[in-house]
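Following are the structures in question.
Taken together, the values in this text are just the output of simple stated rules run on the coordinates, not laboratory data. Note that the structure is predicted; figures quoted are calculated from it, not measured. Cβ atoms are built from the backbone, for glycine too; each structure is taken alone.
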Structure I
Amino acid sequence: MTSSLQRYGTDMIEYAVFLLVIAIFICLVRVIRGPTAPDRVLATDTINSAVIAIIVLLALFYNNSMFVDVALVYAMISFLSTLAVSKYLMGKKHIKG
């Protein structure tokens, strides 16, 4: 019985990763076609969040906590890069206005 529950859990992780990859491709369309720079930044941030979720799911799948550390570092770098790009875009907007 335990092996069937474990298999069910790994199947759910695989389905979740598959759905997150689909979401990433949808966001890539927004990054490419986004009419404005803030739309592109938001789509990129959403992609980063999905990648973080995939890394955490891989930690569950492989039963390795090192992936969680990688996800935390990636989240911090993603947050700082989003802040930097947003600050740059806001400064650019004030110069024009």
Structure II
Amino acid sequence: MEASLLAIQDGVVWTRNYQRIVAKTNIVDVCRLCGEPRETLSHLLSSCKFLLGTVIKNRHDDCARAVYYAVAKKIGLLESEVRWWVKTGVHAVLENDE
């Protein structure tokens, strides 16, 4: 597990781009999921059209939910801690007494 995390941190992940550039294999460097050119770690984490509507959007929404609840708690709009990791909708508008 630790080795995998270090590999990701160092950008040494066995993507097609890594195989072609670093390992010097004769491989076509297109994403296996969406068919776009250059299957890099960055592409898979942020711009792969196949993952964009699901995995990437869910990760984005989870991060936004965590920030939302942290700010709401800090400025006094929430009285208790909210478990941001529980998939609940956020309130459209929160108001305090001021």
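One of I, II was used to calculate FRET efficiency 1/(1 + (r/R0)^6) of positions 15 and 71 (r between Cβ atoms, R0 = 41 Å, to 0.05), giving 0.70; which?
Numbers: I: 1.00; II: 0.70.
The structure behind it is II.
Which of I, II yields 0.15 for FRET efficiency 1/(1 + (r/R0)^6) of positions 23 and 79 (r between Cβ atoms, R0 = 41 Å, to 0.05), as computed?
Details: I: 1.00; II: 0.15.
Considering all the candidates, the number was obtained from II.
Comparing I, II, where is relative contact order in percent (Cα under 8 Å, 6 or more apart) highest?
Details: I: 24; II: 14.
Comparing I, II, the top value of relative contact order in percent (Cα under 8 Å, 6 or more apart) belongs to I.
Given a computed value of -33000 for helix-only ellipticity at 222 nm (-39500 (n - 2.57) for each DSSP H run of 4 or more, over all residues; to 500), which structure among I, II does it belong to?
I
To test your reading of the models, identify which of I, II gives 15.2 for Kirkwood radius over Cα pairs in Å when calculated.
Working: I: 15.2; II: 16.5.
Checking each candidate, the match is I.
Using distance in nm of label points 7 Å out along Cα→Cβ at positions 7 and 87, single out the structure from I, II with the greatest value.
Numbers: I: 5.3; II: 2.9.
Greatest value across I, II: structure I.
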